[in-house]
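Each in structure tokens, the structures are laid out below.
No lab work stands behind these numbers, since they all come straight from the coordinates. Since this is a predicted model, take the numbers as computed values, not measurements.
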Structure 1
Amino acid sequence: SGGVVSNHLHDNVMVGDKLELYPPSGEFTLQAAASTIKPLVFLTAGVGITPAMAMLQESLRNESTAQREVRFIHCVRSKEEQAFYDTVSDLAAKHSNLQQYNCYSKEQGRLNEEKLAEWLPADRDAEVFLLGTQAFMVDMRKALLNLGVPATQLHWEFFGPAASLDV
């Protein structure tokens, strides 16, 4: 199992081989929301939590964002399958501006607009970062727009080739 690149590296690259690597790139960063004091919302599903963790930790560590209200909403089948549960819980205990919400689809069903409305800041003027499957992000984008979050404040990134979240 594993990805195409991981398997290729494992099977073909030997100790001493030289690789030409490039630094991470892209536009899905906290910089998209750095010039504002609006609340931050990380809305993730499954393994989408992984890139959000670095952003969450940076948002709590960085002086320009450390006092902002932060909502961390994660969707996964069950608590047993949830990555980083203890890490996020520990961060929430240390940072009064961080609120953690979890949606376990086995017990509660999938996250819907009604539940999302309860977990978002009352003032919907927030910067929202979406990470998950395309279907999850399509559904959540639609719900966020219906709930009044400005489209210009929705940020997302795909695991694979870019696609549209328009419905």
Structure 2
Amino acid sequence: MPVDPPKTMLLIAAWPDRLVAPELVVWGMQHKFRRIQWYSQRFVECAYNAAVQKLALPSDCDHFVFADRDMRPGPDTEAFLAAEGDLVACKYDVSNKETWADPHTMHCGLWRCTRKVLEAIKPPWFQRALSEDGTHEKICVCMYFRDKARAAGFQVVRAGWCDHDAGPRTH
């Protein structure tokens, strides 16, 4: 289902300095989301888990938009809000551009879900999986969440584009 702004919370990860791109806050206000919250905690997986546990689930909202502090929504982001689905990811520039070739990929820079997705997944919602020797990441926190959501019966829908850290558009 598309986002229903009066029932939606925008959660912004603002580590380390608690500063947020002004475009992101303005975008949230223009869409009249019920609540805009930002949080700042070291270790991204801990921050995301705390946001779900302490902000999203205790709220009276049914939809949640999660954004990193350096996302800059624009006109091409509207498709992200209008898309049908319980779990919707928005594309944006990432260092590994090939990652978007997989149609089921999502990254946590800008994504949204319904309450039922978060309630269907047991904590931790986000976790980093390292190689056996701990020298590299096998599964990022984004794909860990995606895999748990898929195991719970949800599919990732991708829609829209968002500028990231004021980088150039490559789509």
Highest-scoring label, criterion being relative contact order in percent (Cα under 8 Å, 6 or more apart), among 1, 2
2
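Out of 1, 2, choose the structure whose coordinates give semi-axes √(5λ) of the Cα gyration tensor in Å equal to 22, 19, 17 when calculated.
2
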From the coordinates of one of 1, 2, P(r) over Cα pairs in 10 Å bins from 0, in percent, for residues 49-88 alone came out at 26, 51, 20, 3; that one is structure 1
When volume of the Cα convex hull per residue in Å³, for residues 17-96 alone is computed for each of 1, 2, which one produces 121?
2
Given a computed value of -9500 for helix-only ellipticity at 222 nm (-39500 (n - 2.57) for each DSSP H run of 4 or more, over all residues; to 500), which structure among 1, 2 does it belong to?
1
